[in-house]
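> What follows is a group of structures, each given as structure tokens.
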Structure 1
Amino acid sequence: MEARQLTMNADRLRVVADMLPLVEGLLSNLKSVEESWQPSDYLPNFGGEGWREELATLREEAANLSDEMLVVLVGNVVTEEALPSYQAALNRFGGMTDRTGVETHAWAQWSRGWTAEEKRHGDLSRAYLYLSGRVDMRSVEQTIQHLLRNGFDTGADGDPFLGLSYASIQEHATKTSWRQLGTVVGKAGAPMLHKFCGLIAADEARHERAYRAMMRGILERDPAGALQAMRDSLGRVAMPAKTMSDGKSRRLFQHFSDVGRRLGVYDLRDYADNVDGFVNELNLKTLEGLSGDAAKHQDEICGMGARYRKQADIMDKMKVRPVPFAWVHDRRV
């Protein structure tokens, strides 16, 4: 297979450079360390006298979680724990690179600040799993290691327009998945986990606003380039944990996704809503003065939501058999 080359289009690099003041302003979407929540704020305090009662409360509510809920929670945790791959991808986008790891330009500050906030998501949710005693943590840990070894491909090939378009969509998807999982577990009698899901979803919502503002900045500076990037990235559903493996199942991500769809946490219809929201937020339907490929891409993007809903209707008719998940001690889910 021919090696793919990183895309370093000179015009797009100029746009990214021109957006530095915009990104500087968007850094306010990141909270300071001092005002940020930390996992230890909400987990049992093993340095205090009441840790036994706190742990018992956590485990009592975790006993209310069904195997379906546990599978989706594990899948979300595994996705969050692959954070090193996501920062590496962000650092490959042309014009945004933090070459030394401590550069002070706005793109580098955003990359590191975003990563620092995201790191807490896996720490909090993974600790809940561990303390719950409901899952096979060794299998979960192996899945995380497999995913990091297998890698993650946004399909952007270093193109900053494609990369930021992907991030704009993916942050919304992650927000939706955590928010809807929180609703499900809250109804099942797990208020602590419900709160955790809400904390993570709120962070993702802030990050989503920033990435979409970045895409709006690209659209204003290069409408044709932005539309091409959005057409390419929105038309390819590249889920970040697609290469997950527990060392046994070759279709683990698909099985996890099937459970999430049945549970009402995330499915293709949610992705369609995501795309339509993106289109409406950036006012893509009302863009004027476009011609040639740009006009064609505009039409394609604006029609994607309807196309994904048709695919979702087809998927709803497909029967999915329960499969064993090593995460829940090989019980069929």
Structure 2
Amino acid sequence: MKFQFLGTSSGVPTRSRSHTALAVQAPGQRRWALIDCGEGTQHRLLETGFSPATLGTILITHRHGDHCLGLPGLLAHASMNGRSEALTIVAPNEVHRLVEIALALTDSHLGFDLNFVDVARLQAPIAIDGLAATAVPLSHRVPSFAFVLRERSPPRRLDRQRLSTACVPPGPAWGRLQRGEDVLLEDGPVLRADHFAPAAPPRVLVVGGDNDTPALLADACRDAHVLIHEATYTHDVAARVGPAPMHSDAARVARFAAEAGLPNLVLTHFSPRYRDHGRGPVVADIAREAAELYPGALHLARDLDLYELGIDGTLSLSGHSAASGSLGGQRRPAVSP
């Protein structure tokens, strides 16, 4: 499973950070999912391997502009490039209205159908190209949701020791078992795929929208491998700003992730007051605060960072800014953002 950040700023963009957007793709899939679509998303996509032509589903966490104002432009972009396949959008109803009005007022006519699903009414998991997505209500100034993305068909691992003990030599039978097929040998025994090639645990990714109460994700994170959550402020800045914005600070998220036993935590959605380098508040302040409380693999997202979640649950940064975006779970007194 892989995911790439297309925007990591909150409120307003900065020179290095666009508004919130995240591309997610399940293993072996051509199509991909987009979570949130702030301004600049269609431009950021030009710098990635993800195309609007193969976009399968859009998931919007809430109606605030830094999470959805890029949507009409992205849809028009896809249409102008010849897309004809219908597109599903899971979002609050207000986002549905925004898209309809924006397209109508700008005389934008799409060459494909839009299937809107009200996220507040999403009861059962929705299938999205190799993943099953569920929504979890959060705490924010407007209704906000997290999306839990669970791998639908985890790969199987051949148990070579068992195959050797059963005197099954390498060959076509191994391939069939790995595809999940039971195999009847010529001499009679039936090799059960679940015994000789058990499926790995499904990979689970939790992506939170804006939220001032990370504990609301306790159940969703019970078997999760990665939590992606906003850390708009450090604790001291959040105290000065006050509770009205209803955002999380780094300490609050890190404390929850530690208590939940999450192996990987990725922080994003940073206030533009935090610079990447220089004087004044810097993103490294957020990193240091979180590292003091969270002992797992801690990452601070940057635009265009591409991550891969391995079959064993290991999260690795495979593109763009590996040297500057990841703490790798190490607790250091000073960290570059």
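> Given a value of 0.45 for FRET efficiency 1/(1 + (r/R0)^6) of positions 28 and 60 (r between Cβ atoms, R0 = 25 Å, to 0.05), point me to the structure among 1, 2 it was derived from.
The structure behind it is 2.
> For Rg and Dmax of the Cα atoms in Å, the calculated result is 21.5, 75, so let me know which of 1, 2 that is. Let's see the in-between values first.
On the way: 1: 20.5, 69; 2: 21.5, 75.
This value belongs to structure 2.
> Taking distance in nm of label points 7 Å out along Cα→Cβ at positions 52 and 268 for each of 1, 2, which is largest?
On the way: 1: 5.3; 2: 2.0.
Going through 1, 2 one by one, distance in nm of label points 7 Å out along Cα→Cβ at positions 52 and 268 is largest in 1.
> A value of 0.35 was derived for FRET efficiency 1/(1 + (r/R0)^6) of positions 116 and 260 (r between Cβ atoms, R0 = 25 Å, to 0.05); which structure in 1, 2 was it taken from?
Working: 1: 0.35; 2: 0.15.
Structure 1 accounts for this read-out.
> Moving on to the next point. Given -21500 as the derived value for helix-only ellipticity at 222 nm (-39500 (n - 2.57) for each DSSP H run of 4 or more, over all residues; to 500), which of the supplied structures 1, 2 does it correspond to? Don't skip to the end; give the middle numbers.
Numbers: 1: -21500; 2: -6000.
It traces back to 1.
> Shifting gears a bit: By the measure relative contact order in percent (Cα under 8 Å, 6 or more apart), tell me the structure among 1, 2 with the highest figure. Numbers along the way, then the final one.
Details: 1: 23; 2: 15.
Going through 1, 2 one by one, relative contact order in percent (Cα under 8 Å, 6 or more apart) is largest in 1.
> Could you figure out which one of 1, 2 the value 1.37 for Cα Rg over 2.2 N^0.38 Å, for residues 44-235 alone was computed from?
Numbers: 1: 1.15; 2: 1.37.
This value belongs to structure 2.
Since every read-out is calculated from the coordinates, none of them should be taken as a lab result. Source: prediction; values computed, not measured. Cβ atoms are built from the backbone, for glycine too; each structure is taken alone.
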